[in-house]
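J.: The following blocks contain the structures, represented as structure tokens.
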Structure I
Amino acid sequence: MIIKSILIVTVLLTAFLFGQNSMSGLKTVDYVDLVKYSGLWYEIAKLPNRFQKHCAKNVTAEYKLRADKKIDVINSCIEEDGGIDKAEGIAKVVDLKTNSKLEVSFVSIFGIQLFWGDYWILGLDDNYEYAVVGTPSRKYGWILARTPQLSGEKLNEAFEVLKAQGYDIKKFVMTEQEKL
């Protein structure tokens, strides 16, 4: 009886762990050149989230590689009332082999960064024209581009990356970017 119970618990635990792994197992890109990745990115689409709900348009993210291999992050947007919102943070690479798994923090107390969040690069155009970013939970997701608009072909490629990673692409909303 005890052996049977242990066997059942082992099977259930294995099934649970396998299910967790298969659901959260996002595949990142093979390698990210952080020098090429640095610079200004325009948000093209995103999964709606609480920390961006005040952003009405012109959402951007700027990444600046530092000498210590960390990355300064400046996110900005225009709010409904026309005001500009900026959030400054820092990113660190957590997968040094690929540079495709990072963590980002926008909370600092006395110079100590708190509350790190996953930032995984799931898709990246060969010429770094667009990037697809997500998190293992699939709660957050973004399509970023080097220009305020992305061609239909490139946008479809980015959405295909998200779909292949198990995201529900119908939940993504397009970001308004004023033409320059």
Structure II
Amino acid sequence: MIVAGINAISLYAIPLILLFVTTYGILKKVKVYESFTEGAKEGFTTAVRIIPFLTAMLVAIGVFRASGAMDYFSKFVAPVTNLIGMPSEVLPMAIMRPLSGGGASGIMNSLLTEYGPDSLIGRMASVMQGSTDTTFYVLAVYFGSVSIKKSRYALTAGLLADFAGLLAAVFITNLMFG
């Protein structure tokens, strides 16, 4: 019964929202189609403007991983991760997650393949994937799209939130599955 209701909502949600927005715009005497095409044009301009920021970030991530620096850093920090209950095998994903969602997903996939999805490492990587964000990607895309040069406290706040999510993932995974 509940599943059928959720399926019905998911089937009709987007068409109903589109119908509501269009009807509301017409009632408010807004030129709906013209407004839509103007917004699409601005979106395309924004997408073109952020390409250099994305390219630079992806190249830096590729160099960091290909050089082996991530592996060296993981080995160096392993004694600290063991103290908090985090297997050192998960550390590369924890490092990659603020930089790149795709890179973190690739690392998580290799962890799941090597250790299995029901292992502590697999579960911790999965919880970590959902508990943290791609902070540098978000800053590069959103600040770059509106030409903000000084991020002020956004980077610090984002990295602190990622660290809190990482610690929560380690604690909760160890509590539930450890």
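J.: Who wins on relative contact order in percent (Cα under 8 Å, 6 or more apart) among I, II, i.e. which is largest?
T.: Structure I gives the largest value of relative contact order in percent (Cα under 8 Å, 6 or more apart) among I, II.
J.: Taking helix-only ellipticity at 222 nm (-39500 (n - 2.57) for each DSSP H run of 4 or more, over all residues; to 500) from the coordinates of each of I, II, which one would give -7000? All intermediate terms of the calculation are to be shown ahead of the outcome.
T.: Working: I: -7000; II: -26000.
Computed on structure I.
J.: I have 3.5 for distance in nm of label points 7 Å out along Cα→Cβ at positions 84 and 100, calculated from one of the structures I, II. Which structure is it?
T.: Details: I: 3.5; II: 2.3.
Value 3.5 for distance in nm of label points 7 Å out along Cα→Cβ at positions 84 and 100 corresponds to I out of I, II.
J.: Follow-up. Out of I, II, choose the structure whose coordinates give P(r) over Cα pairs in 5 Å bins from 0, in percent equal to 1, 7, 12, 13, 13, 11, 12, 11, 8, 6, 3, 1, 0 when calculated.
T.: II
J.: In terms of distance in nm of label points 7 Å out along Cα→Cβ at positions 28 and 156, which of structures I, II is highest? Please report the intermediate quantities before stating the final value.
T.: On the way: I: 3.0; II: 3.8.
Largest value of distance in nm of label points 7 Å out along Cα→Cβ at positions 28 and 156: II.
Any read-out appearing in this document is the output of simple, stated calculations on the displayed coordinates, not a laboratory observation. Quantities reported herein were computed from a predicted structural model and do not represent experimental measurements. Cβ atoms are built from the backbone, for glycine too; each structure is taken alone.
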